[in-house]
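So, here come the structures, one by one.
Since every read-out is calculated from the coordinates, none of them should be taken as a lab result. Computed from a prediction, not measured in an experiment: that's the story for all the values here. Cβ atoms are built from the backbone, for glycine too; each structure is taken alone.
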Structure P
Amino acid sequence: METINDTLHIERTAPQSRSYSEPFWNGTKDKKLLVQYDTEVGKYQWYPRATSRFTGKHSKLEWREVKGEGEVYSFTIVRRARPPFRDHEPFFLAVVELPEGVQIMGNTVGITKEEMKIGLKVKPYWHPLPDGFHMLMWQKA
């Protein structure tokens, strides 16, 4: 049976935040998943950006906390990776769809090759980073 790594032991740092992603990263300090919401069209959007992907406007965006529970929409087993992930393969990279209609990609924790499937129920796993931030990863719900 092939072992799938969870990449928890890889040293990571939080990406440099931009003005439009700073609320997301600040939320991770409290293990909160914050997603942008366009109040004009009533839809969530992911990844963080300066303008609405629906209207192109900035003024109608706000940050809302979501539970983060969702299901695997797609996944792959990474067998060849660049640093810092090189020599830590294989590992899962999953796209998770949330009930709010957004899809968020991330590594998984504690999910075996036999368990991983489209539709698998998952929830956030908050991996601690330097400076009090956390990296969003996925674990079985």
Structure Q
Amino acid sequence: MPRIGILLPLSREHHTSLVMARAARKAADDKDIAICSLTIMQVETHWHTLMAAHFEKEEQLLRLAAEVLDSASIARIFAEHTELHRLACGPCSFDPVERLRRFGDLVVAHVRYEERTIFPQLQSHFSINSVAALNSIYSKR
């Protein structure tokens, strides 16, 4: 289903995060600690430049349209956002290889779930593409 309105830029940002996920997986596969360290820094930069704001917008949309989503789906998205934040730039108990692999795998699964399950439901919600929704979400930059 083609994205419209407020979901279009979020969907486009998913592509950028998938590219980062691929780089994380490649670094994990290489198992070179220097490459892994550099990639972890790139993941952290990606978090600060794109993912943090992206997640904030998605979470606002989930709250706005909570009645069209089941509570388990909402809980899953919030939990994955928290884990991705921890993997991207928080203290992490995983070694660098496992951290990057987990980050890459989770980004791919998360984006797939949002694009295939959550976004189609959000797109059908009457208020998602309203001017008020757009203003409330994009004015918080």
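Please state which of the structures P, Q yields 1.9 when distance in nm of label points 7 Å out along Cα→Cβ at positions 34 and 50 is computed from it.
On the way: P: 1.9; Q: 2.7.
Here the read-out was taken from P.
Supply the structure label, taken from P, Q, corresponding to mean count of other Cβ atoms within 10 Å over residues 18-25 with the calculated value 18.6.
Values: P: 14.9; Q: 18.6.
The value was obtained from structure Q.
Comparing distance in nm of label points 7 Å out along Cα→Cβ at positions 2 and 90 across P, Q, which is largest? The partial results should precede the final answer.
Details: P: 0.1; Q: 3.9.
Once distance in nm of label points 7 Å out along Cα→Cβ at positions 2 and 90 is worked out for each structure, Q has the highest.
Match the computed value -1000 of helix-only ellipticity at 222 nm (-39500 (n - 2.57) for each DSSP H run of 4 or more, over all residues; to 500) to one of the structures P, Q, and report its label. Display every interim value, and only then the final one.
Details: P: -1000; Q: -23500.
Source structure: P.
When FRET efficiency 1/(1 + (r/R0)^6) of positions 26 and 114 (r between Cβ atoms, R0 = 41 Å, to 0.05) is computed for each of P, Q, which one produces 0.65? The partial results should precede the final answer.
Working: P: 0.65; Q: 0.95.
Label of the source structure: P.
I have 27 for relative contact order in percent (Cα under 8 Å, 6 or more apart), calculated from one of the structures P, Q. Which structure is it? Could the numbers behind the result be given before it?
Details: P: 27; Q: 40.
Traced to structure P.
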